[in-house]
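Each reported figure results from applying straightforward, stated rules to the coordinates on display, with no laboratory input. Note that the coordinates shown come from a computational prediction; the quantities given were computed from them, not determined experimentally. Cβ atoms are built from the backbone, for glycine too; each structure is taken alone.
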Structure P
Amino acid sequence: MVDVTDHELVPEHELLDEEVLEEVLDEYDIDRTDLPKIKRRDPGLSAIDAEPGDVVKVTRDSRTTDQAIVYRLVVE
């Protein structure tokens, strides 16, 4: 079976702990529910144990900046 997280086009997904999450939410002055959503069954999440309500940091390569970081709320 192929592990999609090893593919070069799948960005890195990292589960945020609550302390780091609070810093991010404070920095952007938003609530957890204001974040864009990602489904729990998304193939990019297969390597981490993300549950609904968790927040994931997605780090993508970017042509205009070295890396683009986005945050997603995991939903069912």
Structure Q
Amino acid sequence: MIEKKKFHTIEELQRLQYFATKCSCDVGLHSLDGSIIVDAKSYIGIYALNFKEPILVVSESSEFFDMIEGIGETLE
């Protein structure tokens, strides 16, 4: 599954990373152009992305997407 999301605060990113660490599946964060791909479980890795732009959240876990439903803004 892939969701396009926009995050507005550091707290939202911290909550996303927390839930990613609780997920047994891989969770990736991708720039829209695909030039940057990071592991959402890596606290330092998530800061490689430009969060002024929307990002793609990628995981096979529907439960993970349920956990992050209220975090950030889901786009298209």
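Quick notes
- Value 37, calculated as relative contact order in percent (Cα under 8 Å, 6 or more apart), assigned to which of P, Q: P
- Structures P, Q, by distance in nm of label points 7 Å out along Cα→Cβ at positions 6 and 54: label with the highest value: P
- Test item: mean count of other Cβ atoms within 10 Å over residues 22-29 calculated as 16.1, pick one of P, Q: Q
- Comparing distance in nm of label points 7 Å out along Cα→Cβ at positions 30 and 62 across structures P, Q, the highest figure comes from Q.
- Identity of the structure behind 17.6 (criterion: mean count of other Cβ atoms within 10 Å over residues 14-21, calculated), options P, Q: Q
- Source structure (of P, Q) for helix-only ellipticity at 222 nm (-39500 (n - 2.57) for each DSSP H run of 4 or more, over all residues; to 500), computed value -4500: P
- Structure responsible for -0.40, -0.53, -0.82, with log10 I(q)/I(0) by the Debye sum over Cα atoms at q = 0.13, 0.15, 0.19 Å⁻¹ calculated and labels P, Q on offer: P
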